[in-house]
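Below you'll find the structures, each written out as structure tokens.
Here, each number is a calculation from the coordinates, and none is a lab measurement. Remember, it's a predicted structure, so these values are computed and weren't measured experimentally. Cβ atoms are built from the backbone, for glycine too; each structure is taken alone.
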Structure P
Amino acid sequence: MAVGDSIEGMKYDISPDESVAQAVVMSVSEFENTAFSDLPPIYETIDPDALNTIFTDEEATIHLSFSYSNSHIVVCNGESLTVEDT
């Protein structure tokens, strides 16, 4: 569910029933206009279990950035993320 699309990037709200790793793959797929099955496996870039675990503390303020496929990702508190061109 893209919330704020622009030429530079896209904001994506992570739903409560969606893992952070799933949200990254789905948002990058949408942003790059590529089927998620055609993207590189996320585990080649970042450990998906660690990515999901780091955002389990709802009290913490965490911003994590990394590159995946042809995009730069910034995850904010496990609630939303932005996708931009690398």
Structure Q
Amino acid sequence: MDNDSELKDSYTVAVAAVLTEAKEASKKSLSDLVAETDLSRATIVRVLAGTRDITANYLNQLSRAFGISAGDVLDEAERRDSGK
């Protein structure tokens, strides 16, 4: 794995962690998220697990469903990723 892939992967995992915490705080189920977004259950599971790169569309839809801003998610993920 090259250095760029490692950086991308760690950032993807950091974004996933922030979104997962937001999901837990919102107490929303996967079914709730599927109903509130245009995303499939499989996509949501992979994004939250950090195994799928997150697009701006995914980030915006999930952030909106959790009642937080996409910018706040990215800022927190950057803070976590840079502090490792």
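Can you spot which of P, Q the value 19.0 was calculated from, given it is mean count of other Cβ atoms within 10 Å over residues 9-16? Working shown, then result.
Details: P: 16.5; Q: 19.0.
Computed on structure Q.
With relative contact order in percent (Cα under 8 Å, 6 or more apart) coming out at 32, pick the structure among P, Q it was computed from. Working shown, then result.
Working: P: 32; Q: 40.
The value was obtained from structure P.
P, Q: which one has Cα Rg over 2.2 N^0.38 Å, as calculated, at 0.99? Intermediate results must be reported in sequence, preceding the final value.
Details: P: 0.99; Q: 1.04.
Source structure for this number: P.
For the read-out helix-only ellipticity at 222 nm (-39500 (n - 2.57) for each DSSP H run of 4 or more, over all residues; to 500), a value of -24000 was computed from one structure; give its label from P, Q. Numbers along the way, then the final one.
On the way: P: -7000; Q: -24000.
Among P, Q, the structure yielding -24000 for helix-only ellipticity at 222 nm (-39500 (n - 2.57) for each DSSP H run of 4 or more, over all residues; to 500) is Q.
When mean count of other Cβ atoms within 10 Å over residues 25-32 is calculated for each of the structures P, Q, which structure yields the highest value? Let's see the in-between values first.
Values: P: 20.0; Q: 11.8.
Ranking P, Q on mean count of other Cβ atoms within 10 Å over residues 25-32, first place is P.
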